[in-house]
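Participant: Listed next: structures, encoded as structure tokens.
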Structure 1
Amino acid sequence: MNEIKIRPASVDDAPVIASIINSAWKKAYAGIVPQSYLDKLDRLPRERQLAEGLRHTASLRCYLLEADSIPVGTADLHPTRDQDLTNTAEFSFFYFLPEVWRLGYGKHLLQHLKSEARTQGFTHLCCWVLEENLRAISFYESQGMRRDGARQTVTIEIELQAVRYIIQL
């Protein structure tokens, strides 16, 4: 395995984070999200949104995982917005370049998120995942996360079901 470094992301990293997310979306959500939506993904709107979040949301932390100094993965961490959970951190995105999937980097980044959440005083970590995203579900379950029964409908040109996964820290 390559030399792995996980570092906090800054506003200057917004372009690379946006690129990683869009690349992952195009591969991970093919056949789930309408192709017309995936074809329209553009780095610039996502880049602006990420930069604004990093500038103005004090509780938002973003991270980059670098392999041999090359950014290949990214995730965020923040207090959950779910009203039914207390003392819970959440990650809203957790993505890697498709060419590095299944090389073990996800375990490192998720472990980092767990550690950071613990350090910030949280007792649980959660995420929402599209119910049809079986690759992500398999990964989260392999790392000890469990579906807690919560569901929500998200609209990405069509209505899709998202399910919540959670783990005690």
Structure 2
Amino acid sequence: MLEPIFRLIDTIISPLPSIPPVYTILVVALAASFILMLLNKVLIDQTLVAEFKKQQQSFYKKMREARKAKDFSAVKKADKDSQRMMQLQKKYFKEMMKVWMVTFLLFPVIFFYLGYKYGGLPIVVQLPFTLPWLGGSLGWLGWYIVCSAAPVTIFRKVLKVQ
């Protein structure tokens, strides 16, 4: 059912299958991470996200201080502010849904493709050290996770994504 899509992907990335799976998965993980951060940059209103995070931190700080001081009038005021925070949070989640929708369409194709291509290989890479929960021998999925974890953070900083 998905084989025509996989053949199309093979055609698009035709030079990659000739290199070892370790590097192919690395390139795919880097590309997917970059695309994800680019989607975040383009589809999400970054000023709204920054404003939401700023307001959220301020709200929680006020709430903590009011509870710590046992100032019940300040706690009541913070509770009223929570309604405003809920509205802002609703807008924030609406922005995030834009990227989630694209991600839920794009990433399963990538994972199914990598599973189709390299799922038969028990070990794709042997690490010189062991990772908690993953060990020292990684299959395609473990290697993909390792290869995509740091680049997401780096691309987020480079593209100035909130």
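Participant: Looking at structures 1, 2, which one was relative contact order in percent (Cα under 8 Å, 6 or more apart) calculated from, given that it came out as 21? Provide the component values of the computation, followed by the final result.
Facilitator: On the way: 1: 21; 2: 37.
Among 1, 2, the structure yielding 21 for relative contact order in percent (Cα under 8 Å, 6 or more apart) is 1.
Participant: Given a value of 3.1 for distance in nm of label points 7 Å out along Cα→Cβ at positions 54 and 110, point me to the structure among 1, 2 it was derived from.
Facilitator: Working: 1: 2.5; 2: 3.1.
Value 3.1 for distance in nm of label points 7 Å out along Cα→Cβ at positions 54 and 110 corresponds to 2 out of 1, 2.
Participant: Check the numbers for distance in nm of label points 7 Å out along Cα→Cβ at positions 30 and 70 across 1, 2 and tell me which is largest. Write out the running numbers ahead of the final one.
Facilitator: On the way: 1: 2.0; 2: 5.9.
Max of distance in nm of label points 7 Å out along Cα→Cβ at positions 30 and 70: 2.
Participant: On to the next question. Of structures 1, 2, which gives 10, 38, 42, 11, 0 when P(r) over Cα pairs in 10 Å bins from 0, in percent is computed from the coordinates? Show your work: numbers first, answer last.
Facilitator: Numbers: 1: 10, 38, 42, 11, 0; 2: 9, 27, 25, 19, 13, 6, 1.
Of the options listed, only 1 reproduces it.
Participant: A value of 2.3 was computed for distance in nm of label points 7 Å out along Cα→Cβ at positions 86 and 118; which of 1, 2 is the source structure?
Facilitator: Working: 1: 2.3; 2: 4.6.
Derived from 1, not from the others.
Participant: Thinking of 1, 2, which structure, once helix-only ellipticity at 222 nm (-39500 (n - 2.57) for each DSSP H run of 4 or more, over all residues; to 500) is computed, gives back -27000?
Facilitator: Working: 1: -10500; 2: -27000.
So the calculation was done on 2.
No lab work stands behind these numbers, since they all come straight from the coordinates. This one's a predicted model, so the numbers in the text were calculated from it and none came from an experiment. Cβ atoms are built from the backbone, for glycine too; each structure is taken alone.
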